[in-house]
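Student: Take a look at these structures.
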Structure P
Amino acid sequence: MSAPDAVVLTRELVRYQTVNPPGAERDCARYAGKLLEEWGFTVRYHEYAEGRTSVIGRAGGSDTKPPLCLTGHLDVVPLGARAWSKDPFAGETDGDRLYGRGTSDMKAGVAAMLAAARAFAGKLTGTPGLVLVLTAGEEGGCIGSEHLASLPDLMGKAGAIVVGEPTSNYPLVGHKGSLKFYARFRGVSAHGSMPHLGVNAVYKAARAVAKLEGFDFGVAPHPVMGAPTLNVGTFEGGAGVNLVPDAATIGVDIRTVPGMDHAALLARLKALMGEEAELDVFSDLSAVWTEPEKDWVRRVFEICRPVLGEAPEPRTAPYMTDAANLLKVYRGAPAIVLGPGEAAMAHQTDEYCSTERIRQAVALYEAIIRDWCAA
């Protein structure tokens, strides 16, 4: 199998249509896995559902410290309603821009990690080594990494994590947590002309929404991430205007900061909305935060300084990453989010990534690997 450079490799990955749903990452994961095997990595696959394949590649390893983990996801979001001016799965270029669904989010990051791993093929014996974790099912709830986190024997160890999500090659030291749920309310149906014979579930849901709007988390803002947030994103109820609705559901998206107890927060919210509220939690991921003063973070910042033209400052990502799940296995490992994609391009029509940034990312990842694996 050939070993293309990172820009060509990004194009190859984009051609695998891993739109989630349904995802279908298997072929893309097998392609990446075959490359890693060719470069001397031990490769294992895991499927949490038919065709939903994650791949883990390892090389090196020693008793001095655990390996460095490079991680990214293989799935991409749907194309959206707007028409694309470029073929979203061809990897067309125009000047410095490489177009396609998933170029920024985040197949360019995966490609750069693979290219960096190739640079160390055959050179990691006797060093702490490298583990690449390429996940399925990140879009829509980090489902693939959640399943991987339940398999510690498969995951092995890691002493630090680099997440290749889009940051324009600016190193970020974490992101907020995610707590998402549906709250369902039940009523009693009746004719709309005789509402006194029914119990209106929409009114129950509406009262809950009014209470949520003024909810006070009671925690101080994080010095970098800021304050936690709450948003009611959906409201559904009723089957017809002439019926008293017997069911209503709201969807709530909460972003938390380090130190917040999600279980205690959910208990407070349920008490606020009333015992009749039936909660269906579908995302429960803690915030990721690495102290900027950690030695490894400071070294990564120094590695990134020449590319950025300035000394990085502590910043965090606005989005979630698989690091929240991986840290359930790689407990205590510092984590950096660092990738060539443009965050503003994620999920956009005519998504693109800078080819210069892709090549810069390869150099950054190589330097980070070299630093980690040094004596």
Structure Q
Amino acid sequence: MADRRQNREVVVLGAGLYRYGIYPEIPFTMMGASAIDAALKDAGVDWKDIEVGYCANANLGNAAGHILSWHIGPNAMAMTNVENASASGNAAFREAYLAVASGANDVTLAIGVDKLRAYRHSKPGQEQKETVKAPTNTMMMREFADRAHRHMWEYGTTVTQLALVSVKSHLNGSLNPYAHYRQPVTLAEVQRARMVADPLTVLHCCPWDEGAAAVILCAKEAAAKYTSKPCPVVLASACAGNAGIDPLVELTQLTAAKAYDMAGLGPEDLNLVEVHDAATIEEILYYEALGLCPMGEGGELIESGATAISGRIPVNTSGGLISMGHPIGPTGVGQIAELLWQMRGVTGKRQIPKSPRIGLAHMVGAGGVCFIHILGL
């Protein structure tokens, strides 16, 4: 394994988002440009200062990043398009990080932007959130349902504990101006919602949506040139895949071990975590895979309140995929934005009481890839 300390230290300078949601009339260029403009202002950087960019998307086709870049205006930067399923945004962030860490560039951009391939319209009398909230009984949701049943059988996890993940996520999302869903839900509402794949109701599942997220990275020694705001260092950028193991839990364990080794810390040092939670069972599985609790005790962890904003180890303060949304391209980049803003203490009503100093972002992608990034002040 390469020694991360041989690389230059890299910081996150700023971030910007375009609220996740459903925008049939808004082109991706407008959403992406808005997120980039916000990130530039947050970072104190000019568009001409960006040397290279990496554009994550899953649904926009060829050259989306180049089209977006030209929409903003020429600046001689090189843009590379990145697609890695749900982990596309994390992959783009890693490339932007490596470009600075290697010494090849000083200021880089990771941008995620995506649009739905097709729009789902409400049937007469059907609430909009029920239409776009989640897919029907798809192969992926059946897989999550099977994992939920297995966890319940092996460890005694309850449907109520699964539902508590949704309650927490929607509460956090209700405090996030960039979240798709900004209404809290009760335990009863989660449990009686439309069934997708037993035991997962629609409120256990992430929505279809679209939006944009951008972050700007810089060599640590150059950060003061642009901003006086606290800028967390990228302590670890780890990825793994094609390992012949379970592509969720075991692959996350493998990647986490790499990330903790790079950062020189362990799960007990984390103050904030953003995980891939396309379904509530995933969040519980990743509590365990990341070492936030022993195997089989994820249900107890959520029930204890430890992963709430005011808890011992807050998880998905953004609202996670379940409430903030999962537009794919932007998702992982948006996680980094949440870590940054929480560390700066600027997230308003969802701010962790004691501003965190160490945060972790995690995503997996279909086909078996996992990315974990750790930031630290």
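Any read-out appearing in this document is the output of simple, stated calculations on the displayed coordinates, not a laboratory observation. This structure is a prediction, so every number in the text was calculated from the model and none was measured. Cβ atoms are built from the backbone, for glycine too; each structure is taken alone.
Student: Supply the structure label, taken from P, Q, corresponding to log10 I(q)/I(0) by the Debye sum over Cα atoms at q = 0.10, 0.11 Å⁻¹ with the calculated value -0.67, -0.78.
Tutor: Source structure: P.
Student: Looking at structures P, Q, which one was distance in nm of label points 7 Å out along Cα→Cβ at positions 64 and 240 calculated from, given that it came out as 2.9? Working shown, then result.
Tutor: Working: P: 7.5; Q: 2.9.
Source structure: Q.
Student: Using the calculated result 1.4 for distance in nm of label points 7 Å out along Cα→Cβ at positions 56 and 232, pick out the matching structure from P, Q.
Tutor: Details: P: 4.2; Q: 1.4.
Going label by label, the one that fits is Q.
Student: Moving on to the next point. Say we calculate mean count of other Cβ atoms within 10 Å over residues 272-279 for every structure; which of P, Q gives the highest result? Spell out each step's value before the answer.
Tutor: Details: P: 14.6; Q: 26.6.
Answer by largest value of mean count of other Cβ atoms within 10 Å over residues 272-279: Q.
Student: Identify the structure, out of P, Q, from whose coordinates distance in nm of label points 7 Å out along Cα→Cβ at positions 192 and 328 was calculated to give 3.5. Intermediate values should be presented prior to the final figure.
Tutor: Working: P: 4.5; Q: 3.5.
The read-out comes from structure Q.
Student: In addition: Once distance in nm of label points 7 Å out along Cα→Cβ at positions 104 and 152 is calculated for all of P, Q, which comes out largest?
Tutor: Working: P: 3.9; Q: 4.8.
Answer by largest value of distance in nm of label points 7 Å out along Cα→Cβ at positions 104 and 152: Q.
Student: Consider the structures P, Q: one of them gives 168 for volume of the Cα convex hull per residue in Å³, for residues 264-351 alone as calculated from the coordinates. Say which.
Tutor: Numbers: P: 168; Q: 103.
That value comes from structure P.
Student: If helix-only ellipticity at 222 nm (-39500 (n - 2.57) for each DSSP H run of 4 or more, over all residues; to 500) computes to -10500, which of P, Q did it come from?
Tutor: On the way: P: -8500; Q: -10500.
Derived from the structure labelled Q.
Student: Computing mean count of other Cβ atoms within 10 Å over residues 16-23 gives 18.8 for which of P, Q? Could the numbers behind the result be given before it?
Tutor: On the way: P: 18.8; Q: 23.1.
Source structure for this number: P.
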